[in-house]
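Trainee: Below you'll find a set of structures to go through.
Computed from the coordinates by the stated procedures, all read-outs in this text should not be read as laboratory data. Being a predicted model, the structure only gives us computed values, none of them experimental. Cβ atoms are built from the backbone, for glycine too; each structure is taken alone.
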Structure 1
Amino acid sequence: MKQETIRAAGVPNGPPGSYSACKKVGDTLFIAGTVAWDENMKPLGANDAYEQSRIIFGYMKKLVEAAGGQMDDIVRITVFTTDMRHQPAFWKARKEFFHGDFPCSTLVAVSQLFLPELLIEIEATAVIGSSR
């Protein structure tokens, strides 16, 4: 199977030669660790884990839809947080984007992310068409 880079308007992608935000192989979609920043790597979400999670899930929604799927096609997420006290904010945002059965999830506390203002990073795997 051939891999395809998926891009979506308004979703930052890595600088050339660094990484791809999203790849599709067959019906499987791989979304790289995603944070709340703009195309210039300026943090968004004002040091608020809920807002950062909403921004991240919004980016993921655009990528999944650009690949022909929907959010409930996401089957697995891994969440990295700089503080486990951010869990309630993350769970609240997650409930706004998924319905029915939630994806398999892993939550990991890390000492820091790419920039100190970033509190949450999420990576995901989706199988396009699996939720229909």
Structure 2
Amino acid sequence: MNIGTAAEKSNLPAKTIRYYEDIALVRPQRAANGYRDYSDTDVHRLRFLQRARSLGFTLEECRRLVSLNDDDRRASADVKAIAAGKIGQIERKIAELHCLKATLTDLVDRCSGDDRPDCPIIDNLAGRRVRQ
């Protein structure tokens, strides 16, 4: 099948599919005319990559997951370790976002929001000390 059909079936843009080919995450055959010829296996791999990326896995993590997917003798512990590591990253990001929200909430609460130029939000962004 051509790249347009593969894109439709995998729910990925053709540009992304070409990129995945450039970095060797997918290797379609070439037809006699030189065009890419995607198989059902390629589309399955593209769907796998699309889902993994939607869960936040990096391209290198995806590469490892694809390798494990292709290995019938894989240990599920290896897959679990990658997923558990991703959960740890997500938890750290959530904690960071909570801190950002708390800081912004505090600054918004301190800002009078009136016609005066005094603004603790601007002061904070400019690196000036914000009055308690």
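Trainee: Looking at structures 1, 2, which one was mean count of other Cβ atoms within 10 Å over residues 84-91 calculated from, given that it came out as 11.5?
Mentor: 2
Trainee: Given a value of 0.05 for FRET efficiency 1/(1 + (r/R0)^6) of positions 44 and 100 (r between Cβ atoms, R0 = 25 Å, to 0.05), point me to the structure among 1, 2 it was derived from.
Mentor: 2
Trainee: Among 1, 2, considering only relative contact order in percent (Cα under 8 Å, 6 or more apart), which has the greatest calculated value?
Mentor: Once relative contact order in percent (Cα under 8 Å, 6 or more apart) is worked out for each structure, 1 has the highest.
Trainee: Going by distance in nm of label points 7 Å out along Cα→Cβ at positions 36 and 124, which of structures 1, 2 comes out largest?
Mentor: Structure 2 comes out on top.
Trainee: When distance in nm of label points 7 Å out along Cα→Cβ at positions 28 and 52 is computed for each of 1, 2, which one produces 1.9?
Mentor: It must be structure 2, since only it matches.
Trainee: Suppose semi-axes √(5λ) of the Cα gyration tensor in Å works out to 47, 21, 10; of 1, 2, which structure was it derived from?
Mentor: Structure 2 accounts for this read-out.
Trainee: For distance in nm of label points 7 Å out along Cα→Cβ at positions 60 and 76, which structure out of 1, 2 has the highest calculated value?
Mentor: Max of distance in nm of label points 7 Å out along Cα→Cβ at positions 60 and 76: 2.
Trainee: When helix-only ellipticity at 222 nm (-39500 (n - 2.57) for each DSSP H run of 4 or more, over all residues; to 500) is calculated, the result is -7000; to which of the structures 1, 2 does this value belong?
Mentor: 1
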